[in-house]
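Some structures are shown below for you to check.
All of the numbers you see were taken from the coordinates with simple rules; none came from a lab. All of these numbers come straight from a predicted model, not from anything done at the bench. Cβ atoms are built from the backbone, for glycine too; each structure is taken alone.
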Structure I
C-alpha cells in the first residue's frame, strides 16, 4: 500500500508535468476585439509566437508584467506574433457584446486585433494546456510551426523575462 501511495504522490505528477510541450497549441476559435474571426494556431504559422492566456480579469496585471517589456522589445506583431486570449466559459456567451465592449474600453486600440476572446467549454483547455490556477496568467512560447516550446506563468521576474527573450531570439534565427 505504501508503494502505491508513493507512486501516486511522487511519480505520476512527474509524468504528467509539461504534457503541453513539443505539441501543437490546441485549436481555439475566437473573435478579436476588432471583430475578426481568429483560429489558433493557424494564424501563428510562419514566425515565433507568444500567447498570453488568462481565465480571470485580475490576471491582466500579470500579463502586463510580461508584455510591458515584451512589446517594447519586439513590437506588436512585427518580428513575433503576439496575442492575448481571454478564456471565458460558455455561460458568458450571452453577455459577449457587453464583456467585449468593456474590454475594448480597457485594452489599448493597437492591441484590439491581437486580443481574441474565447467563449465556450474550458475543461479540455485546462487539461491540454496544463492549467493549474485560473487566477494566473500563462505565457506560451511557440515556434514558427505553432508548437509549444515553453511556458511561463505567474508574474514576470527578471530571470523569466531574460529566459523568454533568449528563447524568442533563438527561435527567430
Structure II
C-alpha cells in the first residue's frame, strides 16, 4: 500500500500522536460495520496521518490526530484550544472517512447505528432502527455495554462504554 493513497501527501506538522493531544480536544466517533484487518489498520493510519497533517479550518492548520479503538472504532480529534474546527473542516474529515469507507468496504459515517460490547470485548454494530425488537427477542441483553455516542472531548473517552441497564436502552427492558 502506498502512502498518500487517498490524499495528496502533506507536511505532517499538525498531526500529533493521539496521546499528546490535550484531554480537552474535541472528538468524533465512528464505528465500522466490522473489525479492521492489520493491513487495513495500516492503510487507515497512513491515510489519516496524511489527512491530519493538513487538516485546516479557514486556511489554518489545526493540531489533530486519530485513534483506532478495538480494531473497529475510529476517533478523530482536534485540539481546539487556539482554533475551533469549522463546518467546512468537519466536512473535509467526513470526505476523508468516506474515501476510506469505499476502499475498505465498511460503513463509518452513517450515524444511525448503535455499538454494543460484550463481556469478552467483542463489538457488534447494529442499525438503531429495530433495536426494540432485538431486545424483545433476547438478541440484546442488559449485561452488554453500549457506546456513548454523545461524547465531545478526549477526556470523555474514559466513559466510552456504559452498561445498558444504566443507558437510554434500559427503557426497553422490563424492570
- request: Could you figure out which one of I, II the value -9500 for helix-only ellipticity at 222 nm (-39500 (n - 2.57) for each DSSP H run of 4 or more, over all residues; to 500) was computed from?
  value: I
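For mean count of other Cβ atoms within 10 Å over residues 23-30, the calculated result is 18.6, so let me know which of I, II that is. Let's see the in-between values first.
Working: I: 15.6; II: 18.6.
Going label by label, the one that fits is II.
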- prompt: relative contact order in percent (Cα under 8 Å, 6 or more apart) computed as 34: which structure among I, II?
  reply: I
message: To test your reading of the models, identify which of I, II gives 1.00 for FRET efficiency 1/(1 + (r/R0)^6) of positions 55 and 135 (r between Cβ atoms, R0 = 25 Å, to 0.05) when calculated.
response: I
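Quick check on the output: 1.8 is distance in nm of label points 7 Å out along Cα→Cβ at positions 31 and 63, derived from one of I, II. Which one produced it?
On the way: I: 1.8; II: 3.1.
It traces back to I.
If distance in nm of label points 7 Å out along Cα→Cβ at positions 71 and 127 is calculated from each of I, II, which structure is the one that comes out at 2.7?
For distance in nm of label points 7 Å out along Cα→Cβ at positions 71 and 127, the value 2.7 is produced by structure II.
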